[in-house]
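Below you'll find the structures, each written out as structure tokens.
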Structure I
Amino acid sequence: MDAGVVAALRRAQRVTVLTGAGVSAESGVPTFRDAQTGLWANFKPEQLATPGAFRQDPKLVWEWYAWRREKLHTVEPNPGHKALVALARRYPEFTLITQNVDGLHQRAGSKRVIELHGNITRTKCFDENIVVPEWTETGEVPPRCPQCRGHLRPDVVWFGEELPDEAINEATRASGACDVFLSIGTSSVVYPAARLSEVALRSGATVVEINSDETPLTRNATFSLRGASGMVLPELLRAVGFA
């Protein structure tokens with residue numbers, strides 16, 4: 001384990017973490033592209049994950065997300081998720097930001113997660129844009145909002161939609177105020193999430209990339225650790241003395 005990374009984490013008081021699809025993939029969660037297989041292989045993203053697609057064929061879109069939700073019942077948080085729970089206990093200020101929509105961080109025990117792209121396990125009203133925790137099943141697909149009778153949709157950010165202001169603002173604040181920023185399992189090409197590491201670097205934070213592959217962040221990160229988060233994070237905890 002890189003001594004510089006260990007030293008930075010030992011002296012840090014404020015740590016911010018950004019996780020991406022690589023972390024979930026280690027649990028067996030298909031990435032967005034990987035989920036377009038089998039019955040869904042012939043569909044383009046704009047047919048499954050845009051407001052326009054939902055208006056045109058709400059049943060198709062609902063059923064694709066229902067299929068993805070069912071897949072989540074077969075997976076569990078991995079050692080990387082659990083290591084982040086342990087890491088959070090060690091710092092006065094710890095912020096976990098994720099691009100993932102599967103809720104695995106919460107299932108692992110993370111108490112507060114900034115979800116940039118929403119959560120596939122939640123449902124909201126397409127017309128009113130408010131979370132709907134329960135509704136009466138009538139067999140209609142997709143179900144109807146119990147308040148306005150509009151269609152319900154997954155509470156995720158689709159192509160062409162803006163990220164939630166509160167989430168991106170809080171993520172940006174935490175990235176600019178941290179001592180150490182960990183970028184884990186993210187391709188660093190999807191904006192505005194990819195900008196968070198840039199904010200941290202400009203603010204003088206130690207930026208540590210943990211990824212199995214090189215990314216656009218690799219050449220700019222203070223440290224870059226190659227490997228899966230489920231292997232690297234537990235090892236890092238042990239090296240720092242947190243495990």
Structure II
Amino acid sequence: MTALKDKVAIVTGASSGIGRAAARLFAAEGARLVVTARRQSELDTLVSEIEAADGEAIAIAGDIREEALAQRLVETATERFGGLDIGFNNAGIIGELGPIREMASENWHEVIAINLSSAFFGAKYQAPALEARGGGSLIFTASFVGHTAGLTGMSAYAASKAGQIGLVKALAAELGGKRIRVNALLPGGTDTPASITNDPASGPEVLAFVEGIHAMKRMARPEEIARAALFLASDASSFVTGTAFLADGGVSIQRG
């Protein structure tokens with residue numbers, strides 16, 4: 001029996017990395033999906049792969065900063081699949097790195113909008129749909145940065161992700177009585193296209209540093225983080241809510 005049989009899920013940031021891996025895994029576990037990201041071609045490829053494996057998915061390209069997209073995703077899930085059981089709010093960016101005195105206000109606002117305001121929009125429309133189904137799971141991809149660690153040059157990113165964790169705690173208290181579980185998933189360094197280790201300007205010393213701060217001395221594969229998301233999405237985590245759920249390879253405890 002598959003873990004998400006007869007469930008309907010929204011996955012944001014699904015064109016690559018953790019979101020793409022989670023969408024493929026959720027579909028393999030029986031979920032019907034509404035996936036979104038900015039790049040239509042990558043989403044279409046993802047949907048084709050899911051359908052080739054006998055899954056069901058619908059792609060809607062858009063800007064996660066726009067409230068109208070959050071509403072459209074939920075409306076599509078309801079109209080095409082009959083409701084919503086899982087919201088995996090995964091889309092996010094790191095933004096420009098650098099000291100606060102040199103940070104452009106445009107970078108600050110963009111990071112907050114994409115990482116935090118989009119989480120608010122997701123919850124605003126997903127929570128009523130989950131309540132209509134008798135409960136479900138809201139998941140937000142946060143980070144150990146701003147929670148268990150502070151890293152130089154990442155103030156906007158840290159603030160946005162810490163804000164997500166605060167949002168999760170408030171929503172868990174607010175929605176728990178409606179059988180809606182709300183959790184933040186905190187990956188460690190993950191080998192995705194958005195990782196700073198894959199920036200053409202980064203040398204091998206950046207990869208060595210990132211791997212070295214993890215107790216496991218390596219980065220995660222997107223599929224490993226997707227499995228943690230599956231746990232939070234499924235009934236396996238039926239008594240888990242309001243958590244900052246670490247899947248970080250020990251980066252939060254590594255000090256030498």
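Miscellaneous remarks
- When distance in nm of label points 7 Å out along Cα→Cβ at positions 15 and 207 is computed across structures I, II, the figure 2.5 traces back to II.
- In terms of FRET efficiency 1/(1 + (r/R0)^6) of positions 71 and 151 (r between Cβ atoms, R0 = 30 Å, to 0.05), the structure with the greatest value among I, II is I.
- Computing Cα Rg over 2.2 N^0.38 Å, for residues 103-142 alone across structures I, II gives 1.45 for structure I.
- If relative contact order in percent (Cα under 8 Å, 6 or more apart) is computed and equals 19, the structure in I, II: II
- Across the set I, II, mean count of other Cβ atoms within 10 Å over residues 111-118 reaches its highest value in structure II.
- Among candidates I, II, the computation of FRET efficiency 1/(1 + (r/R0)^6) of positions 55 and 79 (r between Cβ atoms, R0 = 25 Å, to 0.05) that gave 0.05 used structure I.
- For helix-only ellipticity at 222 nm (-39500 (n - 2.57) for each DSSP H run of 4 or more, over all residues; to 500) computed as -10000, the structure of I, II it came from: I
- For 16.9 (mean count of other Cβ atoms within 10 Å over residues 127-134, calculated) the corresponding structure among I, II: II
A short reminder: the numbers here are calculations on the coordinates, not readings from a lab. These numbers were taken from a predicted model, which means no experiment stands behind them. Cβ atoms are built from the backbone, for glycine too; each structure is taken alone.
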